[in-house]
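Scrolling down, you'll hit the structures one after another.
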Structure I
Amino acid sequence: MYETEKVFRVDHKEATLISLKNRKGMELRLLSYGAAVVDILTPDREGRVESVVLSYENIGDYVKNSPYFGVTVGRTAGRIAEGTFCLDGKVYNLNKNYGPNHGHGGPGGFSFQVWDYEIQEVGSQNKVIFTYLSKDMEENYPGNLHAKVTYTLTEENEVVIEYEAETDRKTLCNLTNHAYFNLSGNYKRKVTEQYLRMDTDGFLRLNSCQIPEGEITPVMGTPMDFRSLKLIGKDIGTDDEQLIMAKGYDHPWMLCRRENQIEMLDEKSGRKMMIATTYPCVVVYTYNYPNNEKLKYGKVGSRHDGICFETQYEPDGIHHEHLHPAILDVGEKYYERTIFKFSIA
């Protein structure tokens, strides 16, 4: 079951809101601007269906969207040091939007484009397939990149996101989604009161520009250790230079295996979310820099109201030999998948 509604125009293109529903009462709302997750509504242990991602009160605010609420990020997630990289001996200078650095695909990246879409009904499941052609030298990336992001809402209360891409010139490609989760329901409690577990032994430390230094640091004995369920807020305020610099968590963790690597739990509502991804890394961001965003339910965005799980290749990997460089070559097919499964604990 699905519904569509045209909600605003940008650069003479219509942005469409698409709502998918399954038979268990779960709803997924998507926006063609930014190929974005606008809302996920799931039941708690009492059967109350509430929102579990941060959303703007006014749909038009997605046009600016400095926190990147729910959008698809590309061509590359994260920051690229000094906005430059080298491929086959040629240096490319990307547009800079994070001080001297390039971040999240640049000021005109995938998050700020109207994507084409089609809806497919496969049995009782609905898929929304978003496509976007990023033209050669857009944001100064080489190659015409054909990107595709497919969202599927299953009858098992899963949101499946599949990322695909092809290029006609060697380029960089590192796609992710930037939804902010809060399992309390309609943002009743901060994520610091919820629990997190991640199947990871190591993380990447950040420099003063919040770009990975490159060396993998063991999580053992640090506030970054989430190998067993732990309150997100337990160590977030500790006297740790990495947490002080980022004002919370905003770090890449290296994932150990390829299924159910991440678990988030809100004990009071009973909601649980499991994340399984084919990507080797996840950047966890605890909404450390809110700017009084006007959210749904009369809320104003404040610190730690949400948490992002940006599954991806390691940010700035192109500058570190032992990290994934996120290079996509001619003739290669980019494919990665992330599944968010919701249940009651």
Structure II
Amino acid sequence: MTHEFRDIVFRALHAQKSQLKSVLVTVVALVGSSYRRPGVRMLVVENGDMVGAVSGGCVEKEILLQSESVFNTGKAKMMTYDGKYRLGCEGVLYILLELFQPDYRFETAFKSCIEQRKPFKIQSFFSKYLECDFEMGSEVIINKDAFPVQGKPLVKTEKVSIFSQDMAPCFKLVILGAEHDAVQLCKYASLTGWEVTVVSGSNEAKSIDNFPGAHQFFSMSPEDVSTLNVDGQTAVVLMSHNFAKDLRYLVALQAFSSAYIGVLGPTKRREDLLSKFIEYCPEINDNFLETIYGPAGIDIGSETPQEIAISIISEILAVTRKREVISLSKKSGKIHKDHYE
């Protein structure tokens, strides 16, 4: 969800500079089931623009209407939305609406946090009762500094309910290869909200313009990959279509603790690649080997580069979220692991 909140903040800051007010909308509690879970947010700008969504579309119309009183009074408010009859989801959403007007220090702190890939926290203080005797609102905590969304300190009482959410760095995908299938994987990963870094060979005539949605582009040798910023919120896919180059990439990647490493090609190619890799790096940690998946992707019958990209992205999601890949129609119980009351 970090990328969604990042986009909301950047749009709100832009509106602020244009002398436009904006309202931050946060689902802080849920009883039953719903399209999205607590922690999902959206932004309503004074001119009617909206960024993000908290449902499939119906709730947003009501939120737009409810936002008017927040724009007019400047006071945060709660709204509830029972989706049983209107959405088909038997859940009641508790939604906090508040002006987004943090002080001048927030922009610098937040942008630095995103660029440096640091975690942060968001806390919302609210009451499920529509009428309460304290000021509701949220704060963003960056490096132990609290930045109230409404720009003024929040007075917390014993009556307050708290929704707290730890936000990890934006998920990142590093694509090692610059052929036509890398272009499709870059597009689809970007649409998913991931930050995408593409690495081509140092002798390839490619640039970031060849990869729509790419966040970064580097032309470098496999050994120089060790200079990239790869962390536990990063997946890597080897797709150079060159066995020797992929082996060199793999050797360089052992310096990192990435969440996933995907290798294109058949099972025999993966086995040969790992055999050679262990030959070069006999002391390699088993934990590193367990992050390597090849052939990359889940078995959905993919044929085209676009379908293969969907397959790979699906596997990365399943691995990083510790899910067994099954059809939801075969799953008993709730879709989501967490249930909020």
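Throughout, read-outs are computed from the coordinates displayed, never taken from laboratory work. Note that the structure is a prediction, hence the values are computed from the model and not measured. Cβ atoms are built from the backbone, for glycine too; each structure is taken alone.
Of the structures labelled I, II, which one yields 3.8 when distance in nm of label points 7 Å out along Cα→Cβ at positions 294 and 318 is computed from its coordinates?
The read-out was computed on structure I.
Of the structures labelled I, II, which one yields 1.9 when distance in nm of label points 7 Å out along Cα→Cβ at positions 22 and 262 is computed from its coordinates?
Working: I: 1.9; II: 3.1.
Going label by label, the one that fits is I.
One of I, II was used to compute distance in nm of label points 7 Å out along Cα→Cβ at positions 110 and 190, and the result was 2.4. Which label is that?
The read-out was computed on structure II.
For distance in nm of label points 7 Å out along Cα→Cβ at positions 214 and 278, which of I, II scores largest?
Largest one: structure II.
Still on this structure: Between structures I, II, where is Cα Rg over 2.2 N^0.38 Å, for residues 14-93 alone highest?
Comparing I, II by Cα Rg over 2.2 N^0.38 Å, for residues 14-93 alone, the maximum is at I.
So helix-only ellipticity at 222 nm (-39500 (n - 2.57) for each DSSP H run of 4 or more, over all residues; to 500), computed for just one structure, reads -500; which one of I, II is that?
Only one of I, II returns -500 for helix-only ellipticity at 222 nm (-39500 (n - 2.57) for each DSSP H run of 4 or more, over all residues; to 500), namely I.
Have a look at I, II and say which one yields 0.30 for FRET efficiency 1/(1 + (r/R0)^6) of positions 6 and 310 (r between Cβ atoms, R0 = 25 Å, to 0.05), as calculated.
That value comes from structure I.
I have 12 for relative contact order in percent (Cα under 8 Å, 6 or more apart), calculated from one of the structures I, II. Which structure is it? Present the calculation step by step, with values, prior to reporting the outcome.
Working: I: 18; II: 12.
For relative contact order in percent (Cα under 8 Å, 6 or more apart), the value 12 is produced by structure II.
Quick one: distance in nm of label points 7 Å out along Cα→Cβ at positions 78 and 230 came out at 2.1 when computed from one of I, II, so which one is it?
This figure was derived from I.
Which structure, out of I, II, was distance in nm of label points 7 Å out along Cα→Cβ at positions 46 and 142 calculated from, if the result is 5.9? Display every interim value, and only then the final one.
Values: I: 5.9; II: 2.3.
The structure behind it is I.
Thinking only about Cα Rg over 2.2 N^0.38 Å, which of I, II has the largest value?
II
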